[in-house]
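Next up: some structures, all given as structure tokens.
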Structure I
Amino acid sequence: MNAPLEDADVETASDGYAKRFDSPTGEWMLAVQRGITIDLLRDLPSASVLDVGGGHGQIAPALADRGHRVAVLASSPATAAGALRPSLESGRVQFLTGDLRNPPLEPKSVDAVVSYRLLAHARDLPGLVAGLCRPARVTVIVDYATTRSFNAAADFFFAAKKQVERNTRPFLVMSDTQVASLFRQNGFHIRERRPQFFWPMALHRALQSPGLSRGLEAAASVLGLKALFGSPVIARFDRD
């Protein structure tokens, strides 16, 4: 009997999910994610990139704008969200469909693989990580919710979080060691680790003030709190 399709991208590419970022605060959050991603790829200009589960369009258009050759792998054609469609229609981004654990590409056929909003919701996490690693010649970049953060109490605060993010859902919180072990099993080692925010994203959404949020995060950075306890983490893993 075949295993269920890995389709953790369906929810993150939905209109309801996009509305979570449809505000000045949401756009600031996405800008933080884009900035970190672009910086992590600074040594790979014009690299070919496969964005697994990237139908939400949060990063693929920005990478194409930077001169990267970008393809998005989605579990279904229906996951091409509005933010991605202009890049698909212009031909700047290629669109592929299939099981996210089995990209329809040859091993080591793209320079980099990126995948956001997936690890925390995957049905088959080891299978997904193996699928991310297989086509990557140089690097894989992912995000995940780390236990070294307010996420350690995620279950306790879930009800309060849902009051702010009404369409939120439970998610997997992992230690850095757990994530590194999954990649090490596929021949990749951690190269760089970049926490995005010290304060919970739900707090920033509740504040609805990008200026105040920037100030809070800047203070946390100066104090070293974001580096130690920030989440979600964006991490780059390089092939051994």
Structure II
Amino acid sequence: MSFFGDILRTALSLVTSLDPDVYKAVWTSVNVAAWSTVVAGVMGVPLGMLIAVSEFRGKRLVVTLLNTLVALPTVVIGLAVYGMISRQGPLGEFGLLFSPYGMIIGQAILATPIVANYTLSAVSGSDRRIVPTALTLGASRFQSMKQLALEVRFGVVAAVIVGFGRVISEVGIAMMLGGNIQGYTRTMTTAIAMETSKGEFAFGLALGIVLMAVALAINLVLNFVQQESHA
């Protein structure tokens, strides 16, 4: 018990003393996750809305496929993107492998189906008369979709928050595409995995504490958004 207590005290000391290695990993995690979520939101929100309001043959199959992609293993995404951006791949000339940009690509692919699925659920649960009514009143297709987005904005925000929470806690893609380079691509999750394997439990626990704090903040924001949507 004293062993764990010593580790916990050391970990808290690293957090409160603003240890540069700890907070560099934190910054890399938040920065990469934020940009990944932005890309996922730009692609996932319109995709989810489009699927929800459109009627076409095979829609049920598309929705099933989208649900399947939500559970896609991260190592599969990492492997596919690795093949695309490695030196022998079609995008190898851009030097994206083992860089934050490669991590952003992989994590954006991971988060896009999640954002799209939650957006689809939000739109499906809204009033189906919004778009037809807007079109009847003379609005363009784009204006009607914009009005729909305003009506389900809390659901869309929740979708983006869930996507952010998923990518910031991800380790497989970050390890495969970022390479866990200290001060450059090392995130909280990859640092925890590496430092723990080296026996540096205090450093790993310090990052774990910060990661839990981020997860708590994400859940608090999500709960707030959900409460506002039901208000």
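The numbers here are math on the coordinates, done by the rules we state, and not lab data. This one's a predicted model, so the numbers in the text were calculated from it and none came from an experiment. Cβ atoms are built from the backbone, for glycine too; each structure is taken alone.
Of structures I, II, the largest value of relative contact order in percent (Cα under 8 Å, 6 or more apart) belongs to II.
Between I, II, which one scores greatest on mean count of other Cβ atoms within 10 Å over residues 35-42? Between I, II, the highest calculated value is found for II.
Quick check on the output: -25000 is helix-only ellipticity at 222 nm (-39500 (n - 2.57) for each DSSP H run of 4 or more, over all residues; to 500), derived from one of I, II. Which one produced it? Derived from II, not from the others. Here distance in nm of label points 7 Å out along Cα→Cβ at positions 67 and 211 was derived from just one of the structures I, II, and that gives 3.0; the source is II.
Computing FRET efficiency 1/(1 + (r/R0)^6) of positions 139 and 195 (r between Cβ atoms, R0 = 25 Å, to 0.05) across structures I, II gives 0.85 for structure I.
To test your reading of the models, identify which of I, II gives 38, 22, 14 for semi-axes √(5λ) of the Cα gyration tensor in Å when calculated. Of the structures listed, the value fits II.
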